[in-house]
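What follows draws every value from the coordinates through simple rules; no lab data is involved. Owing to the predicted nature of the structure, the values given are computational and were not obtained by experimental measurement. Cβ atoms are built from the backbone, for glycine too; each structure is taken alone.
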Structure P
Amino acid sequence: GVNAADLEKYGAVSQQVVEQMAIGVKKAMNVDFAIATSGIAGPDGGTADKPVGTIWIAVAGEFGVKSELLSLYKSRERNIRVTSLKVLNLLRKILMDK
């Protein structure tokens, strides 16, 4: 799970939280790899600090966890589609390096 203090301090759309999500899924499901995403897909919900299109992705594995910040679009549908492709591509790159 996600540490409540980190959720309060950094917010749901943060590197700290998305990495904890991926690690938590990996442990809970007893799998080799797990992915997690957290973001503001839109069209509403953005702030000056975290505008619409701000999305964190993470992959957890035996190596630990790797995360990336995405700065995407105003379109909810496009953000969901691109985020899915980006997190799967991050997993693919990790597997290729293995």
Structure Q
Amino acid sequence: MDRNRLVKLLTIILIIGLAFWQLYPSFKYYRLTPEERELEKKLRDKAIRLGLDLQGGMHLVLEVDTKDMLEKEANLAVEQAFTIIRNRVDQFGVTE
């Protein structure tokens, strides 16, 4: 192996090693039980803070308000809502 490739390989290994070294406190912290987390204040200060999306997520239910509609109008409104949502989801390539 020539010197240039060796330098590139060592640089890549060094960068990956540094990344794991920086992420280790986060891995260790999030594997602890809540009781153990209280005891590990120093580790918590070094750990990456998870955003709301990674902490739990959410559940969303969409409903059509059909109180003041006739049954036929309500069914049509629901079908239109499904069509609109399906088109928006398909447009962006999102699948279930």
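Comparison across structures P, Q (criterion: distance in nm of label points 7 Å out along Cα→Cβ at positions 2 and 50) gives the highest value for Q. Largest in relative contact order in percent (Cα under 8 Å, 6 or more apart) among the labelled structures P, Q is structure P. So mean projected area of the Cα convex hull in nm², for residues 26-73 alone, computed for just one structure, reads 6.0; which one of P, Q is that? Source structure: Q.
Among candidates P, Q, the computation of mean count of other Cβ atoms within 10 Å over residues 18-25 that gave 11.5 used structure Q. When helix-only ellipticity at 222 nm (-39500 (n - 2.57) for each DSSP H run of 4 or more, over all residues; to 500) is computed for each of P, Q, the one that comes out at -21500 is Q.
Supply the structure label, taken from P, Q, corresponding to volume of the Cα convex hull per residue in Å³ with the calculated value 91.
On the way: P: 91; Q: 203.
It was calculated from structure P.
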